[in-house]
1. Upon calculation of distance in nm of label points 7 Å out along Cα→Cβ at positions 28 and 52 from the atomic coordinates, which of the structures 1, 2, 3 produces 1.9?
2. Out of 1, 2, 3, which structure matches 15.0 when Kirkwood radius over Cα pairs in Å is calculated?
3. Which structure, out of 1, 2, 3, was helix-only ellipticity at 222 nm (-39500 (n - 2.57) for each DSSP H run of 4 or more, over all residues; to 500) derived from, given a value of -29000?
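Where a number appears in this text, it was derived from the coordinates with a stated rule and is not lab data. This is a predicted model, so every value here is computed, not measured. Cβ atoms are built from the backbone, for glycine too; each structure is taken alone.
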Structure 1
Amino acid sequence: MSDLETRLEAALQADRAPARDASFRVEVLVRLERARFRRRVALTVPVAAVLAVVAAMSAPALDAWMAADAQRHWVVALGAAAMFGLSAVLVESRTGVRSVVRAVSRWLYP
């Protein structure tokens, strides 16, 4: 080989990409996913706590309202079913109106 070819080969070898480390990439992905999970929990727990307090405060009023007329039980059952279905849709969706509509359409038309 000539000196020119040797220098060219050395130049091509010098710019070679570093070797990839699969375990490092997995660790980075794990750290990112843990951070994403912590953010979701940090957003979900306060909302759930507020909703639990609101439900606890409205339970006596709902009980009195249902005791006044026994035919109102179907309204409560329908509302509970709607809230349960809506919570499933919102859990499945990410954020934003477009994703909620997409999740509702997937839920209604599988």
Structure 2
Amino acid sequence: MLRESDPVEETAKELDGILARLVECYALPHTRICMQWTKVSRESYRDEVVGWLEDYARSFGRLPTKTLADGETLAAFARRRLDAEIARILRGEHAAVERSYGDLFG
């Protein structure tokens, strides 16, 4: 017998995909717009990217108050997933962020 997919788990998968693309589709374009006029350090550039991600994170409170199988809410899942991306950025391990800085400032 085939098991029907859980709508909350499917929503979490979709949310994970959105968060995986968020840096390149949202944070980096906004960062480039704001920082293209004056060369900044890599750390400042990374901080600006993170700032845009934190702005986006404010929307997590609007997510449905549904709980995943492990007891985590969608908002907590999104925050945990975003925190992992932020940590990679701040360590200089996010290739797209590092490439963007290099493209902008050489």
Structure 3
Amino acid sequence: MTDNKYRLSPQKAQQKIREIAKLGWITPRPHCQIRMEERGFDIQDLEYLLSKCIVTKPPEYDKKHNGWKYKATGYAIDGDKAAVITVIVSHRELACITIMDE
């Protein structure tokens, strides 16, 4: 059973993701690291995108990562549009599950 207590609206999630991207830790999971390399993104792109991201859809519960995952869309430093699937681990940490071209 999922815990709706920690489920954020898209607007609240967007605010929290942006805050953590600027002041906290971003942890790319192994799958995300592979996709970053394949798609030409680096950690600076991830930080930039997440610090200015847009979250428009409600979250989905991710059993594997034991949390609500959010799709954060935005732009990399060079202007490429992308989306990051992320889980808010704590008030200061984001786990990035994957990154994709948008």
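1. 3
2. Matching structure: 2.
3. Structure 1 accounts for this read-out.
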